[in-house]
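As structure tokens, here come the structures.
Quick note: the coordinates plus some simple rules give every number you see, no bench work behind them. Small disclaimer: the values here were computed from a predicted structure and weren't measured. Cβ atoms are built from the backbone, for glycine too; each structure is taken alone.
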Structure I
Amino acid sequence: MKALLLVAALAGTALGLGQTAAKKTPEQLQALFEQHKGDFDYLLGDWEFTADNKQYGKSKGRWSAVRLATGQILDEYRLVGEKGETFYVTSTIRNYDAVHDRWELIGMDDRNGLQDFGTAQRVGQEMHIEQKFGVSGGSPTIMRIRYYNIQPNSFSWAGDQSADNGKTWVKDQLRIEAKRIGPPRTLPPLARANAK
């Protein structure tokens, strides 16, 4: 009898492990979208920034973000030199996933494909991101990024980095201070519904 009870308990546990969270109704999904669709609004517009990287030292650049007509956020982060020359540029697309109640983002540059995936959530007055970088190169790093001190015309950014899949972390591997130089904007639809 004890053996039968043990088997029943183990079977019940195994069945419970395979369950997922309750499916959300369309109304719940829409409510989550409405609640979170503006989480990255602070990033919209044009920015000048200074950065301090523990590996590469001090740098500066430009950062621009726009809202697409369908709600996603597209940004471009560009490191520049004293004469305006580009040293590095990357773009990121951010989209809110109401099913999982999180933002998902993918970073891309001209040589690394679409493999630098991350997730983000608003935590109080901050935005927190965890993202992998350098995946296609075979030695990915993980960044835990925190946007904070978010104001209409400035924000701060700090990223802790792990090169060993999260076993150890370098605190504040990269820090950024950004100042607004252009207003928020939204791109119109790329494909028009009508010819006019």
Structure II
Amino acid sequence: MREPSGRSATATETDNDVLANGEIPPAVGPHFTRAIELIRGAFGVAPDYAPETLPLADAYLRTVASAVPKDRRSEIVEAVGCYFGEVARRQLAGRWALLCADQPQSWRIELVDCFLHFSPVGMVGEVVVGCESDEYDGSFATTDQQHDALAEMLANAPPITEEEYYSLCGRLEILVRAADWLITTNLAAGNKPHHFSPEDYRKHLSH
């Protein structure tokens, strides 16, 4: 099981697609629309971006995506990754940041109420293969200053099974735990709530 990573992306978004809360980059839309089509085609039910629909996405990844040959799997991983990213973005209050517009694995979700970011496509890739993989980065990252304390908190939190960890439901649960802890810790230290801007992420990740 991965710990939160340090700075996992060093590229900056000088001319990339970073949009405010509530907005979806045009490059992302066709992918998560495709995910809805794939899941509806498999089960006859169209997911609607609510966290409660993630079991449908998990079932699709277990029963369909895992059986697809590796060389044809990228479309599914990218599509469901964008669907998962949009569900998580809405649940956790975040924004899309597209480091390279034509490389969905580089796209990430940046949270606004705490410094936490992750690649939804990378997480879906790990769920499909069922293990950590050199091909996909399913980690999430916070600041260097908060990394160790966050890792300790997660290590002492109620455990989840390996099966739960390699599911989108499990990944969202861990992200919620991490985000809640980061926000609560900041307030407990006497700090005012802070909204992390794209510039905050650029400054940290470019160091």
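Figures for the structure shown
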| quantity | calculated |
| --- | --- |
| Structures I, II, by distance in nm of label points 7 Å out along Cα→Cβ at positions 63 and 151: label with the highest value | II |
| Structure with the greatest value (metric distance in nm of label points 7 Å out along Cα→Cβ at positions 23 and 71, set I, II) | II |
| At a computed 14.5, 46 (Rg and Dmax of the Cα atoms in Å, for residues 79-174 alone), which of I, II | I |
| Highest-scoring label, criterion being distance in nm of label points 7 Å out along Cα→Cβ at positions 119 and 183, among I, II | I |
| Source structure (of I, II) for helix-only ellipticity at 222 nm (-39500 (n - 2.57) for each DSSP H run of 4 or more, over all residues; to 500), computed value -4500 | I |
| Entry that produces 27, 19, 16 once semi-axes √(5λ) of the Cα gyration tensor in Å is calculated, selected from I, II | II |
| Comparison of I, II by relative contact order in percent (Cα under 8 Å, 6 or more apart) - largest value held by | II |
| Top of I, II by mean count of other Cβ atoms within 10 Å over residues 31-38, largest first | II |
| Structure responsible for 1.8, with distance in nm of label points 7 Å out along Cα→Cβ at positions 39 and 143 calculated and labels I, II on offer | I |
